[in-house]
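Take a look at these structures.
Derivation of every value follows stated rules applied to the coordinates shown; laboratory data play no part. This structure is a prediction, so every number in the text was calculated from the model and none was measured.
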Structure I
Amino acid sequence: MEIRPYVEQDADAVWEMLRPVFRAGDTYCIDPEISREAALEFWAGGNHSAFVAGDAGTYYICPNQAGGGAHVCNCGFVTGVPGKGVARAMLEHALAEAERRGYRAMQFNFVVETNARALDIWFRAGFAEVGRLPGAFHHPERGYVDALVLYKSLV
């Protein structure tokens, strides 16, 4: 699977992957009614470096914090075809990219506890739960659920 940097010509395909995930409102702290333009700016703008895996998935990588926390990266992942190994392939790519960029660790700040597929992938890749935020996410079907902070050292 080819994973490459996002370019402006990818905007329509990436929006088609982001839209159903953001509209569902069950994994990201994003307004479910976010516009196409705002979603793409969030995903690929600012300090986010976005990547695409064909029309099967997309992810971004960025510093988790500024200044003294900039050596730890953060990522976001969306797959257009769940259960086909796309997220695992993108995570492998992201971990290699993080090391290439000189990050010393990767942190996921807010993984919704009901996102079992993502948690399984992250834990299998060696991430540890380093924090739990009780009732921090308002799930559209399950009400208030916990969010987890996950961390993996890269050195």
Structure II
Amino acid sequence: MSEIPIRCTMVSLLALRGAGADAQVLLLHRAGAYLHGVWSYVAGHVEPGERAWRCALRELAEETGLAPTALYSADRCEQFYDVRENAIQVVPAFVAFVAVDAAVRLNGEHDAFRWVGFDEAIELLPFGGQRELFAHVRREFIARPPLPQLRIATDARDAAP
């Protein structure tokens, strides 16, 4: 019997600014060959030996030049069938709050960005799993204060592997 492998090789991150009804989320317009021309958010592949949350921070810095004022586990993983790899991908999601006046500096992976409200973001996202993640983040990080247990102390040393 053949099995479809389950892999966890990527992370995703939603960058948020503002609070309550004024909260906005950062969308990035894909410029590369993969998902060319669609609106998405920060995501990337974990490097060997790298912790998922550190990958999320690295990808945020590489793709946008942003640094978070606070980082959280979204308490949710995206999952999808990756036809190129014939595998189920499980993708831990993170939430980064950034300063309202923080400047976005795009790298070559994206050719445009937009800060939008959650309703507009959900309309622009191409995949149902992405829209479900955004609805979860709006419910658990905007409509109510995020649980302190989900906060990641980015200045702390990693525990031994």
Structure III
Amino acid sequence: MNIAKNTIVSLTYQLTDAAGEMIEKIGEPISYLHGGYDGIFPLVEETLHGKAVGDQVTVTLTPDDAFGEYEHDMVRVEPRDLFPKEIAVGMQFEGGEEEGDDEDFELFTVVEVTDKEVTLDGNHPLAGKTLTFACTVTGVRPATAEELEHGHVHGEGGHHH
């Protein structure tokens, strides 16, 4: 069976940066619903379309194809006294603007802590980076009606949220 819209695709992959340094390597297959459901990078999905089990693809992802450009306005410096005493670099917090009933929250990572200030970065850690996504297709099957209705893969035994 070839990868087409509304199939469940399983694959193993590795993600490297522009220097060839390994960022992530997944040996156990992951699965996604193919066909524009936002389960994988669109450029990777486009490249995988029509492939079959055993096929390998390698895709170079520019920042626009992956996690976006690094946005300096996503870095915030806040007063130290707004945070817990035990705050440390690497901790993450949700923050953002509330407008009426709509809540638009971002995830911020603590990148620096001083006696007076805490610097937070709302960019994805891989924002602004060119990446290489290399994968091997390990499975292709038709999606179930329930998976299509929900727009994502369900685990063994059905519905898992």
(message) Given -9500 as the derived value for helix-only ellipticity at 222 nm (-39500 (n - 2.57) for each DSSP H run of 4 or more, over all residues; to 500), which of the supplied structures I, II, III does it correspond to?
(response) I
(request) Give the label, chosen from I, II, III, of the structure having the highest value of percent of Cα pairs over 29 Å apart. (result) III
(request) Using the calculated result 30 for relative contact order in percent (Cα under 8 Å, 6 or more apart), pick out the matching structure from I, II, III. (result) II
